[in-house]
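In structure tokens below, several structures.
Here, each number is a calculation from the coordinates, and none is a lab measurement. Only a predicted model underlies this, so the values are computations on that prediction, with no experimental measurement involved. Cβ atoms are built from the backbone, for glycine too; each structure is taken alone.
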Structure P
């Protein structure tokens with residue numbers, strides 16, 4: 001399922017939710033539970049379908065054996081749950097119109113729970129009767145709507161849909177979106193850094209469980225044996241409805257775990273102190289109503305100091321007045337630091353303001369730094385979250401680096417700062433995300449810092465393999481465009497020479513230089529520079545893949561050739577683009593000013609839209625600005641050879657020796673003295689500096705670009721004047737008729 005397909009699904013779901021609201025007596029914020037229950041059924045059925053043959057084969061192999069097991073036991077082993085016939089999605093979908101579908105769904109949910117005790121009282125059941133009471137066909141319609149979700153759709157789709165609903169409900173109810181969930185791409189990056197291969201994972205503000213799902217996906221990608229994941233997840237969430245969703249999410253993704261309803265400030269649901277291998281969370285930001293007296297003696301929060309209002313210790317409290325923590329951010333930071341095992345790692349999302357917070361929070365931050373617990377800080381771009389634009393930072397802890405004696409070990413205190421504010425892909429006007437490659441590129445910075453240089457060359461090697469796979473497409477798109485251009489230009493020129501055009505029209509055509517185009521219309525000659533660069537790059541790519549010599553020197557020599565090809569392709573693209581704009585302008589002029597409505601020859605001309613599509617394919621515009629990363633797909637799908645070449649260039653330009661080094665504007669390792677100089681600020685921008693980017697154009701190229709843009713602007717202006725004149729005339733004509 002691609003992001004575009006997910007977007008359509010979300011739109012369909014929201015339309016269904018609004019219809020349910022109008023056709024029932026439910027409130028809008030009561031709609032999500034029954035809808036997500038059906039989504040759960042569909043995803044559970046998808047997963048079950050994939051392993052169904054294995055289940056049946058195992059059952060058949062055990063026939064007449066003393067060790068014969070029940071089908072539900074085999075299914076739970078292979079899939080994590082069992083779906084009897086009445087709980088299969090197709091069974092429910094194919095029920096006749098007159099059937100009691102609400103009752104059938106309730107029975108299906110009940111059957112699933114009976115074989116999976118962890119889901120007891122979790123799945124929605126009676127909610128469906130409320131929907132069916134007013135419109136009995138509504139559930140049938142919903143089942144049909146969700147049946148198009150492909151069997152291959154996996155990952156944290158369930159959580160992403162839930163995130164979408166939260167944002168919609170918040171906006172529809174006039175809320176400020178204070179409750180939001182972490183975008184998948186940000187979670188993927190957090191997982192890439194802490195690498196939770198096995199052990200216990202804790203999220204004390206787990207929402208729908210998206211952090212856990214990405215941990216599972218990481219293990220699937222990095223290891224060959226995923227049948228027995230050695231991960232056990234622990235979650236806490238204060239809202240019961242969300243707890244149920246998280247339980248559904250981890251079951252459908254084959255995870256083992258314990259999710260409990262709890263307010264993490266006042267309830268220690270999992271006895272968390274010093275217990276977990278990994279912690280990941282995106283807790284609520286800037287909470288100001290936490291009761292200080294209820295948490296002041298909690299070891300989870302007071303080990304490194306509790307945030308207090310200035311002068312709180314001496315200020316006399318009025319009768320009945322409650323002492324409040326000024327800001328809950330550092331309570332969460334304390335909770336993560338104290339919940340780790342001696343070698344544990346944590347990744348958490350915090351608002352940027354926490355990195356520079358003053359007063360008691362600054363003192364806590366100093367203590368954490370002196371303890372050596374903070375290993376990495378990453379500043380994110382704004383607009384990375386669905387319902388808020390608040391800029392955020394990622395905090396990473398590594399308990400194995402803990403300093404026991406500050407005076408003797410302070411020289412060992414170092415923090416990696418990464419400024420990722422300029423690393424993102426714009427999804428739409430208001431939202432950004434990381435591409436999968438950006439996640440890997442940022443993640444490899446951490447690997448280099450940790451002296452795992454092999455990760456760098458392995459990633460570059462992966463990009464080279466993807467480049468080689470897609471490389472032939474460059475030449476194919478080159479040939480397709482030149483052939484299509486020649487065909488259209490030649491047919492267009494022939495039409496002009498044969499068309500019945502008046503002297504006045506001929507004069508206008510001469511002004512537009514159409515006659516010159518027809519006279520000088522020539523077919524594309526093979527671009528020798530492009531074809532030579534292509535042949536050289538293709539040869540060296542195949543040789544590299546054949547020898548599998550993936551050391552940094554070999555990779556750099558290869559990329560020099562690929563870069564030379566990219567430059568030739570860029571030059572060729574400019575030529576193609578220029579010719580296309582001229583042809584398109586003349587074609588549209590002729591279509592509007594010269595051709596007659598019943599001109600059959602004109603109607604037989606090749607399509608201008610097809611030519612534009614082929615030009616886009618050669619330019620590969622879609623890869624950089626339009627294409628969205630597929631959620632589940634081959635890594636090269638929808639991308640180009642040039643796209644992967646650019647990923648390699650990005651890495652090698654910054655880390656030419658395949659070793660860590662500070663990069664201005666991107667990353668910096670700061671020691672204790674440098675951090676102390678900045679008054680213990682953890683704002684990455686204070687350390688990495690700013691780089692002034694060059695546009696890479698020569699003076700001549702810049703002049704040509706400005707000239708082209710000016711010409712285009714003048715054309716648009718002339719067009720707007722003509723349009724305005726026509727509108728004015730039409731209005732006058734309308735008024736005259738009145």
Structure Q
């Protein structure tokens with residue numbers, strides 16, 4: 001028999017018994033190997049039982065039991081995959097020792113909700129008459145109008161300006177500035193890092209003000225983007241969170257001051273102090289100095305400025321040297337950066353690189369659409385597939401076209417893109433019965449540029465095409481699917497409007513995805529965690545949306561399939577004509593615009609902002625969803641707006657006016673895209689099947705987190721204090 005990995009029990013036998021066992025074919029060794037497997041299982045169980053005694057090492061299911069031993073308040077269950085309540089239980093004793101302090105309340109909010117938090121004691125922000133024996137020099141009654149940085153912070157959690165007293169209650173988010181009030185400011189948006197993505201070159205004359213070369217944008221789509229801060233860890237438990245510790249949008253003034261102070265210190269041969277531009281800067285620039293060689297631009301050569309009107313900065317700036325009598329020291333400037341608009345401009349006279357790569361962070365609510373986040377759990381294993389890897393520099397394939405062409409001979413192929421470059425694509429064919437997966441490597445987001453305004457995809461009978469982690473721009477994905485074919489999109493963005501204008505508006509209202517099935521066939525279209533523009537599918541298609549955003553751009557989000565255009569290959573004769581989607585499933589998604597379908601099999605935890613028109617309403621169900629009042633849908637169950645039959649018209653109209661989704665933004669590219677505002681009616685924010693919010697961000701369980709924080713605050717506030725929380729993003 002093959003040797004056991006350990007054979008610990010067998011090795012305990014005397015050598016003479018092992019020798020005799022070898023002569024007889026090792027039956028004793030086989031018996032002890034079976035016993036040892038059970039022994040190892042028992043040993044592992046005992047080790048896990050030991051680990052379960054400690055909150056740091058216990059399994060997730062043990063956390064509530066340890067909390068019960070400490071008399072920790074029961075919280076509303078939240079998906080452990082989202083975030084764990086382990087820290088809340090682990091720090092319970094520390095909470096009780098520091099009960100009522102601002103640092104403790106801030107840590108409590110972070111542990112209970114998983115959101116970065118900032119605690120503000122509003123008695124320090126109330127303008128009062130000071131005692132002459134205890135003056136507070138920093139608490140000025142009127143702000144310093146010369147301090148632009150302090151004025152920028154007015155209205156934010158980090159302001160230092162004082163206010164008149166506000167006697168309204170803070171727990172309902174109406175009052176703030178009063179002596180017993182403590183405010184907790186929460187950041188719901190996350191900062192997602194973009195690593196070494198190509199910057200967008202602004203061509204001279206392509207837009208107003210762009211009259212010179214050397215202009216770029218951070219966003220690969222060529223639109224303005226507000227950069228976000230990647231949070232840095234707090235150094236001590238007793239300190240309060242600052243701007244560097246939260247995922248908020250970057251401001252020009254503090255970054256400008258830091259880099260100016262940095263250059264001034266270097267001009268005087270002093271070591272500059274590092275704040276934002278330390279080990280983890282908020283953004284970095286990399287230029288290609290030689291083939292396959294990138295050089296990072298030093299922060300000393302970057303100047304922060306307002307580039308709302310395009311201009312190129314001076315190539316040098318003077319700074320006083322160590323000797324006050326000597327002439328100023330000139331420091332080189334290579335590039336100007338505007339973090340608010342996400343723009344770059346190379347200095348006058350400086351060489352402009354052919355390729356510029358940028359690393360930065362953008363703000364968004366969750367891991368939906370193509371992004372640079374961790375997708376390892378969603379990536380299918382390699383199994384017995386043929387793998388074709390694409391990398392612009394390292395190869396073996398340097399283009400998606402070459403890799404997909406080589407994979408045509410394989411019945412089960414994987415084309416994996418290892419970088420975040422832009423790749424042109426015009427056609428894609430999957431043979432009958434074959435399976436092709438085109439995906440981005442983990443933590444990467446390549447861009448597919450559709451040549452000629454479209455990419456023609458041909459799926460043979462029984463073929464499967466999987467697209468994962470991609471950003472598709474420049475046109476429509478036009479799919480011709482034979483019988484039993486499957487199109488599977490995961491964590492992809494099909495840019496609404498196909499492309500964006502410099503101001504972020506969609507370039508067109510044309511669809512992003514068109515699927516035309518066989519006349520007498522049936523194909524399946526699956527979208528999971530995707531963002532897309534209008535989708536057109538016909539009666540031969542079964543469309544399933546899960547955790548998706550479908551943006552109708554002011555019109556229909558899921559319109560009927562138009563008649564085919566007779567314009568060359570692939571042939572149009574064997575494919576279906578005009579018609580509505582055959583079978584539609586929509587789960588925990590946000591549909592911005594109207595919907596047309598033949599059968600709505602199931603809609604659950606979903607927001608339809610436009611009229612839903614279903615032909616066959618005898619089958620199917622709509623549950624825990626918002627459906628506009630004039631819609632024609634199958635049987636409803638606990639949907640909004642809800643009112644009894646026979647309700648007076650004035651009451652019904654008032655409910656319809658009040659109960660509707662209100663978004664922070666409905667424009668793709670904004671950080672708060674499709675995020676429900678906190679003043680949205682509770683019937684929508686808490687109307688889903690698990691008492692969470694309806695729509696694409698249902699999986700975040702934000703109402704449950706709010707309820708947990710509200711319940712926990714009552715246990716850890718000192719007598720006489722009143723707390724409230726406010727959403728910054």
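Each of P, Q could give Cα Rg over 2.2 N^0.38 Å, for residues 347-434 alone, but the derived value 1.28 comes from P. A value of 17.1 was computed for mean count of other Cβ atoms within 10 Å over residues 579-586; which of P, Q is the source structure? So the calculation was done on P.
Structures P, Q were shown, and volume of the Cα convex hull per residue in Å³, for residues 507-642 alone at 99 was computed from Q. Given a value of 21.0 for mean count of other Cβ atoms within 10 Å over residues 323-330, point me to the structure among P, Q it was derived from. Label of the originating structure: P.
Suppose you compute distance in nm of label points 7 Å out along Cα→Cβ at positions 339 and 587 for every structure in P, Q: which one lands on 4.0? For distance in nm of label points 7 Å out along Cα→Cβ at positions 339 and 587, the value 4.0 is produced by structure Q. Here distance in nm of label points 7 Å out along Cα→Cβ at positions 19 and 51 was derived from just one of the structures P, Q, and that gives 3.4; the source is P. Looking across P, Q, the calculation of helix-only ellipticity at 222 nm (-39500 (n - 2.57) for each DSSP H run of 4 or more, over all residues; to 500) that yields -17000 traces back to P.
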